[in-house]
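K.L.:
Okay, got some structures for you below.
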Structure P
């Protein structure tokens, strides 16, 4: 059985030597055709009798197939700021819909996306080259997610943030160095390592001009402490680094810090959606 991607220590450590042999990556690594049709589709609202509507949506991937996402929309005409959420290794888009909805209660749109591995679980056992290609595809799909948000009339396309958990944080570090339209990144339990030549998180994140919140657990049993420290150190200023008395999944204190930080970065205040849960 092949090592799992992202959080799989085997793949990460097998590739880290290659990362030091050149191939830091160029802007063309994550280039794509922004003019390609999004082919946005809305399968309808999946929750009922709740003030924040959660839509089951999809759009064309930058490479192949379709990206599936939950789109949480607060009541009103907007334009609202927006946040893109990326889940961890072995997870699904459902994992982050609850914290995304908490933040939607502050008057913002949330897009919680799947990744190529969720869409095709066989990638977990594919060759290293195919797994690296899937990581590139995920970064490109997240850039397409920005395109989608900017196409929606009720979204303020100049106020977009990103939240990545675990593998999502690693991909977020790559995204930060190539996507200038995202102004703030919250990276939780991210690994400061490399997926291989051209896909070194530390190299890419240093290119960013966004603001960062780095959230890590003091007792993380999944990501080595040195790699948590490495990613936090590589993130450029302005940045806020928070450590928690928690393991890899973090805790309620991290949830509260996340909500406050995102609200400040996107210019939001207290919760404004009446009848909606606004936090743990």
Structure Q
């Protein structure tokens, strides 16, 4: 009888929850507004219960029985865990890292990269903003494309890569809490699009409770991860999503959400994180990497 694969995704979640909870216990507020460990622990306790339920399904039922609940767990819990960091940061490291990154941008380019938005055509700003807002959609499409292109095992691997990648980026926020250019710099006016740009920017700002989320750029890291997933398991969808993904990464800087170093580090982290997930899956008895769907 073949031994069932171990719950790798749930174990990664448990390690993450242990790390952030340990940091929270050891971190004083430092006078930071919004520092609220009660809400932080209540939210993470709810996530822990969901992770344990998924763990139980994998161990006592089957991977097939856990597939949909596991995917739902990550769809809901990953944004929730990101939001929950607002009750912990920036008390972890109150140093203003953003000013170091600003100085690096100016040293490299001689200007503030965000000012380039003033020279872009409004229609192009509109396209960039729509691409930026499609971030979670691109990740979801990549996981779906993997499943449709190469089967259930590919979908499970995609969920593993996304869960681990997001959580690694969150740990980066713990190490280097950083505000973005649109918060730090006094631009004379916001970026100018055509129809939906301002509505999308307002909605994103309203829904993003944690503003210390720059380093590394999760948008970049997980968009590159999406391309890795599609390159592996659905090359046809890779071709369709390549241009929107490239524009999304460009938008993180041009629309004043990220510093250059955030984007560079996010891009460089994606492949090592994916390979680490491959190693963990192999160690835990997951099926071999599914065959590539080329076209």
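K.L.:
Out of P, Q, which structure matches 7, 32, 38, 20, 3, 0 when P(r) over Cα pairs in 10 Å bins from 0, in percent is calculated?
P.N.:
P
K.L.:
Could I ask something else about it? P, Q: which one has FRET efficiency 1/(1 + (r/R0)^6) of positions 71 and 111 (r between Cβ atoms, R0 = 25 Å, to 0.05), as calculated, at 0.05? List each step's numbers first, then the result.
P.N.:
Details: P: 1.00; Q: 0.05.
Here the read-out was taken from Q.
K.L.:
Assign the value 26, calculated as relative contact order in percent (Cα under 8 Å, 6 or more apart), to the correct structure from P, Q.
P.N.:
Q
K.L.:
Who wins on distance in nm of label points 7 Å out along Cα→Cβ at positions 63 and 135 among P, Q, i.e. which is largest?
P.N.:
Q
K.L.:
The value -9000 for helix-only ellipticity at 222 nm (-39500 (n - 2.57) for each DSSP H run of 4 or more, over all residues; to 500) was derived from one model only; which of P, Q is it? Show your work: numbers first, answer last.
P.N.:
Values: P: -9000; Q: -23500.
Working through the options, I get structure P.
Bear in mind that the values in this text are calculations on the coordinates, not laboratory data. Bear in mind the structure is a predicted one, so any value in this text is a computation, not a measurement. Cβ atoms are built from the backbone, for glycine too; each structure is taken alone.
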